[in-house]
1. Determine which structure produced the value 2.8 for distance in nm of label points 7 Å out along Cα→Cβ at positions 20 and 84, calculated from the coordinates; the candidates are P, Q.
2. Name the one structure among P, Q that helix-only ellipticity at 222 nm (-39500 (n - 2.57) for each DSSP H run of 4 or more, over all residues; to 500) of -6000 was derived from.
3. Which structure, out of P, Q, was distance in nm of label points 7 Å out along Cα→Cβ at positions 100 and 132 calculated from, if the result is 4.1?
4. Here FRET efficiency 1/(1 + (r/R0)^6) of positions 36 and 108 (r between Cβ atoms, R0 = 35 Å, to 0.05) was calculated and came to 0.05; which of the structures P, Q was it taken from?
5. With mean count of other Cβ atoms within 10 Å over residues 60-67 computed per structure, which member of P, Q shows the largest figure?
6. Once Cα Rg over 2.2 N^0.38 Å is calculated for all of P, Q, which comes out largest?
7. Suppose relative contact order in percent (Cα under 8 Å, 6 or more apart) works out to 14; of P, Q, which structure was it derived from?
Structure P
Amino acid sequence: MTLCADPSAIDVSNGLERMLHDDSTAGETFELYGPKNYSTAEIAELVDREIIKHRRHLNVPKSLLKPAAYYINKLLWWHAMSADEVEREFIDQTVDPDAKTFKDLGMEPAELSNLTFHYLKGYRSSSFYDLPPATEQERMEEK
């Protein structure tokens, strides 16, 4: 599954502000996505690397996961996963070639991998909490 890169909420809010003040954007369709496409597995790998914890990821077919989600929600009193969430997990995002983007607003969105430390630091174990983010050289060595 391929996802369009999630832009930063700040990038989206700045883009919306520019649309609000620019009358030429009225009636136009915008798709505000980041500069790189990520798969779900790549995003999971980014998260694991940033929180310094290897989590197990299982690829379960939709035909098995959808009924399992239904029964899990019947057995547990807290929300685990719904059939609708499973359905949405398997949808590939496609970009409309006619839609306008950040470039049409004169903006360059931030790269997702540069934002992960800020958003995910709180999910680190207490023993790794104060470690600084990985440098570019360390990221290249991991690849």
Structure Q
Amino acid sequence: MTKAKTHFVCQACGYQAPKWLGRCPGCQEWNTFAEERLIEEKVPGRDLLGFESEAVPTPITEIVDVERGRFQIGLGEFDRVLGGGIVFGSVILVGGDPGIGKSTLLLQVMNRLASKGKKVLYISGEESLQQTKMRADRLGVSSEHLFV
């Protein structure tokens, strides 16, 4: 897939700018900028998790099944619900009613990961840093690998 990009080039010195300028900062000449279009060829690649960066509809019969490993957390029921642990490269959405224990459970999961030397980032859109710290203290969660 191609993407057109425009920039402006001074015809006197070659200075490049993202927008048209009356006077060139490079050579101080006036009215020397001309618009040029660059076409960047986007190279298909993979993202950080190993998935293709652009989704293309593919017949299910043409998909090669690749077994991805699992990472066991060490919380029996949590690992069981996930079929034996977290699948590498997966995203897990945890939902439930307010106050049911989602944040507590996930903070415990993050602590288990951190205690195994994994760097973990705990993100919350509902709790302040102080609230998260209070919950962590209550649960005995403390690790230099756990970031909030």
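1. Values: P: 2.8; Q: 6.4.
Matching structure: P.
2. Values: P: -12000; Q: -6000.
Clearly, the read-out refers to Q.
3. Traced to structure P.
4. Values: P: 1.00; Q: 0.05.
So the calculation was done on Q.
5. Numbers: P: 12.4; Q: 5.6.
Once mean count of other Cβ atoms within 10 Å over residues 60-67 is tallied for P, Q, the winner is P.
6. Details: P: 1.29; Q: 1.74.
Between P, Q, the highest calculated value is found for Q.
7. Details: P: 38; Q: 14.
It must be structure Q, since only it matches.
Here, each number is a calculation from the coordinates, and none is a lab measurement. As the structure is a computational prediction, the values presented were derived from the model and not from experiment. Cβ atoms are built from the backbone, for glycine too; each structure is taken alone.
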